[in-house]
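Input: structures, listed below.
Read the figures in this text as sums done on the coordinates, not as results from a lab. What you see is a predicted model; the values in this text were computed from it and never measured. Cβ atoms are built from the backbone, for glycine too; each structure is taken alone.
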Structure 1
Amino acid sequence: MVEKDWSLLNGLALAYIGDAIYEVYIRDYLLQTGKTRPNQLHKSATNYVSAKAQSFLMHKMLEEDGLLTEMEVTMYKRGRNSKSHTSAKNADITTYRVATGFESLMGYLHLTKQIERMEELINWCIQQIEEVQNGSSKK
């Protein structure tokens, strides 16, 4: 089988698989934390996988010096700049596009078999969301 150059794939195709992969990791994480009721799982997952959450996480990744490689930023931008004919139900177009870029990055890492790196970033994302949740619950 010939190895494909996944860096040439369009951003929406990368986001298509990235969305699914990221959601599986989040669902797995939530089950491991002991959440088992479907309604509880869905509500908790939204804190991680919504366009708003993904946009927040992507902005934080970009702000953190040295977190992302040049190629990872390129793959994010490919997804962000893709012209989609759909939009999120609960997000403005800018938030939706940044989230699409986030999903494209995850898709690129998955397809290029950079699983350790993808898991490193997903764990970083989980930590960021946990910090926000723990910080807001103290108020």
Structure 2
Amino acid sequence: MIDRKFIGYEPDPLTVDVEKGRLRFFAKAIGQKDPIYIDEDAAKAAGHSSLPAPPTFLFTLDLERDDPFRMFADLGVDLGRILHGTQEFKYRRPIRAGDRITLRSKVVDIYDKKGGAMEFIVQTTWATNQHGEDVGEMTRVIVVRN
């Protein structure tokens, strides 16, 4: 069983620079066809200062940590027992190339089902840009099979 003392666990904040090439690569990888995600002229014509981040890109920024799976080690969870449950995004401002995004994460809940056969880790991550503006948040649920 995951110790409930880890509710409130917060890894160090992470700050990541958003680069055009990375945005283009991500857009192509997810099959995004809208030219605003690949062509800077199209993005500017649509009112953006530069290429905007495609939906769900925020999740990839969190993987920039030196050890993106450290939380699981800290919580005593074997990576071989985890499944990605759900992911929810709330967008408040566009993320664009040239932005510097700071991510702050927190384990907001840990609970179990089926008599402890499955445990759930709920983690919320808040993102702000270089101006301190709230650009969005994501909440993910990780399932741990016992």
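Worth a mention:
- In this comparison of 1, 2, the computed figure 3.4 for distance in nm of label points 7 Å out along Cα→Cβ at positions 39 and 63 is attributed to 1.
- Which entry (1, 2) yields the derived value 0.60 for FRET efficiency 1/(1 + (r/R0)^6) of positions 7 and 55 (r between Cβ atoms, R0 = 25 Å, to 0.05): 1
- Test item: distance in nm of label points 7 Å out along Cα→Cβ at positions 47 and 79 calculated as 4.2, pick one of 1, 2: 2
- Looking across 1, 2, the calculation of Cα Rg over 2.2 N^0.38 Å that yields 1.17 traces back to 2.
- Read-out helix-only ellipticity at 222 nm (-39500 (n - 2.57) for each DSSP H run of 4 or more, over all residues; to 500), computed value -5000, structure in 1, 2: 2
- Read-out relative contact order in percent (Cα under 8 Å, 6 or more apart), computed value 37, structure in 1, 2: 1
- Test item: mean count of other Cβ atoms within 10 Å over residues 31-38 calculated as 9.9, pick one of 1, 2: 1
- Identity of the structure behind 1.7 (criterion: distance in nm of label points 7 Å out along Cα→Cβ at positions 15 and 127, calculated), options 1, 2: 2
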